[in-house]
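Computed from the coordinates by the stated procedures, all read-outs in this text should not be read as laboratory data. It should be emphasised that the depicted structure is a prediction, and the values quoted were computed from it without experimental measurement. Cβ atoms are built from the backbone, for glycine too; each structure is taken alone.
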Structure P
């Protein structure tokens, strides 16, 4: 009897191992392209993965830091990322194959999942640099952003409207988002740029370590950009959220959006979307930029590519479409 019991236990152990192997084989892994570690994209990706890893069936998620929105589009193209967070204009530009994606051509398989926080093109300058508006950036040391970043792309659109190139600045630095606050504090640059949701850690760091001011982005060239580019809207940074900046600052902005491709399995997208929206109140508490997110807006506002079928399935189940 004892031998029989041992044989049964051994067989059961083998069976359990086999079942575990099947379960392991069914488990899928996805990667979300985010941004620099001080930015909201990184927090958004980490937050999405947090709920996926806790709630989704047979799905694991990771969200490493990346070069930002343009880099995330390229990561979707190459297969490095399954999902990517980007500005709403990057989703549109990738789909249409226009700058900065003209060499790659139209990205017919890009798909929208949902939108996230509102974002504002942000310029922060040392007060002693005496930069009060866009024109005052000329001849200054400006971080234009690393290639592949959202701020770099938007700044280049603004520069085109102004008739500027990089020679307009005495220094056109290409620092990553996580590097620019310390560069401003160390007086290595006069101004830093960012396309980001607020409040933002890098801006908070810079304004607490050096006397720095937010620069309004306004003027006739900006009005023309808004008229020509429907993916941009007027935006403002509220006053009082950063030291020494008590008044609201006018600029332009858009939405951050989570994108994927049609190659990603519908069940994977469904599970990710379900994990977020069934925990939306918890998600809203993970960053101040998320507190006003509403599902009815997230499923349509800022989305310039077709919805992925997996996301659409969940939204229809909830009666939102």
Structure Q
């Protein structure tokens, strides 16, 4: 049995069908199947693209038929949090609807909400299905996570979530992001911090007094890291930046020890990062499968057949979609 690990879909249903066709899958009675292979999705089926409910339907039918597996992406996690009330009596939601932050959260989720419309039963059903998705998969010969394979945080999750899924009895506690250094260090936020790390990736704060301007001109201290590059040990080397101005603001100073990730063992596949420049392996052991070209998505898969060292020749992609 071979596996095809597929990157972030983000509502690109037509591109997904084109990729499945190129991989040798056939639409049989409304479900895409391969006689000898299983698809494995790295999450993020919704937001951005033009056919989000159709994309979810394709993936969901494949999973129900045993033709696919999937992990939860941060956009599914955000959809759950948007739909889940906080348990602190504030009247807000785990992903806030209030203030400027709420407006930003709504903009990111608006296309999905537009497709769902006022169908509350459908919204409930979709969120309930998102909650069935595991946060990580450890499969024969390889591993899958949406954003970061971080062993210490996965150890927390394995202790707290034996089935790798969000807990029914502590759902709000697993969704409310820690925001301050004190909250990050608090045992009360340990589960939510671990969930955020594996679905949204690893960040480190610049030294006190240092900031950089994000694309909207806002000063920020927290830097997203290329955790998969073990040779990157300084902010200058490890920062995942969007432009040269951001890169120029990164100091040539060591990143904190807790932000250095060492991954050993079976290959790891992940998505999330929308890397520019087209499909390429991140390393022979770890690779991202989420790419773009001039801000147009390139849907990418890796055809895995048990190898211990990944090969760029096994990447398959479609796109980008032209407007």
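Can you say which of P, Q returns 0.95 when FRET efficiency 1/(1 + (r/R0)^6) of positions 107 and 171 (r between Cβ atoms, R0 = 41 Å, to 0.05) is computed? That value comes from structure Q. Among candidates P, Q, the computation of relative contact order in percent (Cα under 8 Å, 6 or more apart) that gave 23 used structure P.
If distance in nm of label points 7 Å out along Cα→Cβ at positions 59 and 123 is computed to be 4.1, which of P, Q is the source?
P
When FRET efficiency 1/(1 + (r/R0)^6) of positions 51 and 75 (r between Cβ atoms, R0 = 25 Å, to 0.05) is compared over structures P, Q, which one is greatest? Largest value of FRET efficiency 1/(1 + (r/R0)^6) of positions 51 and 75 (r between Cβ atoms, R0 = 25 Å, to 0.05): Q. P, Q: which one has Kirkwood radius over Cα pairs in Å, for residues 163-290 alone, as calculated, at 16.3? That value comes from structure Q. FRET efficiency 1/(1 + (r/R0)^6) of positions 131 and 219 (r between Cβ atoms, R0 = 35 Å, to 0.05) computed as 0.45: which structure among P, Q? Comparing all candidates, it corresponds to Q.
Determine which structure produced the value 2.2 for distance in nm of label points 7 Å out along Cα→Cβ at positions 115 and 139, calculated from the coordinates; the candidates are P, Q. That value comes from structure Q. With respect to mean projected area of the Cα convex hull in nm², the largest value across structures P, Q is given by P. Thinking of P, Q, which structure, once helix-only ellipticity at 222 nm (-39500 (n - 2.57) for each DSSP H run of 4 or more, over all residues; to 500) is computed, gives back -12000? Matching structure: P.
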